Structure I
């Protein structure tokens, strides 16, 4: 098994490079409602993608799937969801929901025309997880560590991995047979918590999806397309090589890695 790698972009050139390098899912991010308020003062990015980007990106993809994150449910959701599906979204992601009723409404709006992906990123979603998982029509689930750690007033997003929150949720998703993932990763050897530790946790927890973060390739800062191409090719290749090595590891390796994640996260947060 290898992780499905996702990358957020509305650039046709970057999407082509990412797809060629083996990125499985190109991610167009339309979410804007309420996001700037709840993430104010955090090291996060509002993507600024437009609904027309869905059609633009879909038109150049050959192998990668197209995921579109829409806005949280609102009066315009039906029109927005109809448009993104009409423009070719393979997967539609619902962010920042808090109740099973919202999820049920979302599933009805998608109406089997695309796959659905729930972004668990509120304490309300965590508190009502059993009720949410009783619904039919959920194809994928992703745990959004950015907003969820803000919700719990934590200093560092991977505290949710260290304290067992992610593990508890993954266990529930796994029991329902729904593919799931969590958070994002930088390139190997990069990130406050090095990507190697996080990828090993994905394997221990049975995760099948992860976002390649801004730290993996901040395409907005790299102006030379050949440099972007090199970053993607070497970055994805090194992740795949590391995954191959993980496939041969015994259970004790993953338990040791879990303990090291707890230790490192504690060290990181104590210095923040």
Structure II
């Protein structure tokens, strides 16, 4: 009998890091404080983790790839933080097929297209999916809203919001406590998972507006099918420039593209 094997996400990341080091990649673990793109070579200032005096370390570069990703938006609840990766998630595609969620009742928080997509995906594994929405109609497009409204496994809880994720250390998330936005009494739902689908925030604040971004703050590619940004020599890869797919495989793909784009740009400049 064929024995299936695999590894966890952190293990895969460690292996990929080691693979890079095997090819003499220099990896610096540090906090980036500031980046100056006003002239070349570009200047990046970081805090040296080993410097107890709080000094800064400056690196100069002729080309830069920005790959700082996007952070999922959470509700900011203490209980939500407690059960992250133990029933609370912001990615149904990443986690929805885990054994703990199969044939169980799950909760999706949100009312836009992304929330409907998450809920629809989870119905492939869950016995029932509750959508928690603070208004009395979905913000999703009509075709997406109809998909949720007509799906036999999706139950939309109107005019409600999550006040607390319920559970314990042994079982993780076991339910949610809902509060009404129209004055109804609080109530509880049983659920082994809570998935947040209330958007992402791209990690571009440190750029201080030096590169062109869209109205959501994602870096924009200025050349079709290339990873060029609005400043020559600066490229963007992964979720920091992608508000649509947001998957590890697509991020890795654009990372490869950005590396090739940077390499070819440097060659064209004789750098």
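Computed from the coordinates by the stated procedures, all read-outs in this text should not be read as laboratory data. Here the structure is a predicted model, which is why all the values come from computation and not from measurement. Cβ atoms are built from the backbone, for glycine too; each structure is taken alone.
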Quick check on the output: -7000 is helix-only ellipticity at 222 nm (-39500 (n - 2.57) for each DSSP H run of 4 or more, over all residues; to 500), derived from one of I, II. Which one produced it? II
Of structures I, II, which gives 14.6, 45 when Rg and Dmax of the Cα atoms in Å, for residues 156-251 alone is computed from the coordinates? I
Given 21.4 for mean count of other Cβ atoms within 10 Å over residues 20-27, calculated: source structure among I, II: I
semi-axes √(5λ) of the Cα gyration tensor in Å, for residues 12-83 alone, calculated, reads 27, 20, 16; among I, II the input was structure II
For which of I, II does mean projected area of the Cα convex hull in nm², calculated from the coordinates, equal 19.8? II
Entry that produces 3.4 once distance in nm of label points 7 Å out along Cα→Cβ at positions 172 and 196 is calculated, selected from I, II: I
